[in-house]
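Listed next: structures, encoded as structure tokens.
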Structure P
Amino acid sequence: MIDILMQTAAAEKTEYHCDTCHAKVGIVLVNYNGLKFMPACLETLKKVDYAEFEIIIVDNASSDGSAEWTEQNYRELNLIRLEQNTGVVGGNNAGMQWCIANGCDYVLLLNNDTEVEPDFLSKLMCHADQNTLLVPKIYFYDNREVLNSHFGHFDFWNGRNVEWFYDQPDTEKSSQLCVGTMSNTCAMLIPRAVLDKIGMMDENYFMYFDDNDFIHRAVFAGASLKFVPDSMIYHKESSSSGGQSLSPFTLYYLTRNRLYFMSKFQKNPVALAYFYSRFFMGRSVALAKFLVQGDRKLFKASCSAIVDFMARRTGAAPSGRYS
């Protein structure tokens, strides 16, 4: 699969160009209690060499003073303060709507726990067009020889991402422009034309699998998704959701939203039945393991997620469902 898609990208590749070098880009950063990340992220964005961009910070009702800090130290930025935590999805939607209303040609969704190379945006824009989503090469912040890029394709039989580069060192393949059908939105350049065609993100997710949903709708509508390896950033992954270990919060949303995503997009009844059977068999084993290990929080989060999916409860969940 990866070899076929890479060959396709290579065949489509044209000479390096900058026809879009005067297009206006809105960089959307969603913040929730991210004061420890914001200074470093914004400092690297100040050094970006692409001229036509604006930064939009969407604050999800933070309580750590990060919105106040931004107002005091970066008055030139566009700060949207939401009255409640709307999750990554609601924050991204608020930022993208601002970009559309203020004449941006492209939206760059960017995690605020990243740092960027000065030329990352100009290198993305050299590959930009009105029908292509672009993602840069992402490294782990603490290990800049290993890739943090969640890029590849989605396995619709097993309901999981197939990642081509994640947690691997650079190779010849990860140094080539390539086409995929799945990525996260840690850093993604989106043309205004795609947003006009498919709309905003689905706020039923709150967070996790929202990116799968958005990209799947874009690709189904005829857009391409490309990996641009000469554009590089660095990501402090999972810091806002409890680090690298699986937290009850993360398990709840991953479980509920995986089921929701598959029920929404897997139209083959045989494949959907296969997925459900594999999922519930595997989850039964996991639940038994949680009980044996005495991990009641993970047990509760997993059960609550399944119950809420069956009850069609979506969006932000009360903290009691996973804590």
Structure Q
Amino acid sequence: MALSIRHLLGLENVPKEDIQLILDTTPSFLEVLNRPIKKVPTLQGTTIVNLFFESSTRTRVSFELAERRLSADVVNFAASTSSVNKGETLLDTARNIEAMKVDMVVMRHSVPGAPHFLSRMCTSSFINAGDGAHEHPTQALLDMYSIRQKTGALEGLNVCIIGDIAHSRVARSNIFGLKTMGANVAVCGPPSLLPHEVESLGVRVFTNLDEALHFSDVINVLRIQLERKAGAAFPSLREYRETFGITWRRLEGLSNPPLVLHPGPLNREVEISSDVADGPASIILDQVTNGVAVRMAILYLLGTRKESDS
């Protein structure tokens, strides 16, 4: 089987079969990560550029590990040390990189739609590693894989995304992907951190955390994005923690506490307490491990699809 898509730019309108194929391919690469020698020659001879115009730790390291585990040739690009600082346009940067015969580009940019624009201008395959507050498809795929790994299935699960929905690319990709896979999706947060007309995405909306927790089999807790001025949407971090923070005191009263996910980085004792983040309901570290395997699966499926189409 092969993916029907050339690029992974987001999960909105991605067919269920493609998502299923990525999730079903991941276990074989998870097995590779557990070997003494964590490397396979699958993408030997393939050149991949990591084109990051925004700061990143987990996503960038995860992609680089995935690429090197697949034996690809890897080039890391940082805008802070590039000709972008001299006035070079985004399109000229991409065309110069592609002129060096690059096969795939992993791109993060602060402007929504930037990877979509370049994918129309270049012949390389593009993977969106986050575009502004729009989408972050690989994070959502590793979240879905981590959930399925623990529960056995996504269809019919009640999943609630809690926190700063308005500024979150992770929330949007999770909503699109989970709904495609048959989960029941809800969001919860203060009204000031919920997007306008969020109901149009086909999700249930909670503004009361306890009601959301009673609904949920799984919760995905988002950090407050202070760098995007999210802190101005509520009186104080202390009040946010009291009203929407996930603490063990809240969870222990539930008959079936939900699985707890967080895309990172964590604001401990704000949106999530340490006793929850490090507790038995948390699969946060599983997400990190699975992130490398999921990205290996995506790179493999896009890389081999490209070969078969040429």
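Readers should treat all values here as calculations from the given coordinates under stated rules, not as data from a laboratory. Computed from a predicted model, the values in this text were never measured in an experiment. Cβ atoms are built from the backbone, for glycine too; each structure is taken alone.
Consider the structures P, Q: one of them gives 57, 43, 36 for Cα extents along the principal axes in Å as calculated from the coordinates. Say which. Going label by label, the one that fits is Q.
Determine which structure produced the value 123 for volume of the Cα convex hull per residue in Å³, for residues 165-260 alone, calculated from the coordinates; the candidates are P, Q. The read-out comes from structure P. When distance in nm of label points 7 Å out along Cα→Cβ at positions 37 and 253 is computed for each of P, Q, which one produces 5.6? Answer for the origin of the read-out: Q. Structures compared: P, Q; top value of mean count of other Cβ atoms within 10 Å over residues 61-68, i.e. the largest, recorded for Q. When mean count of other Cβ atoms within 10 Å over residues 29-36 is calculated for each of P, Q, the greatest value falls to P.
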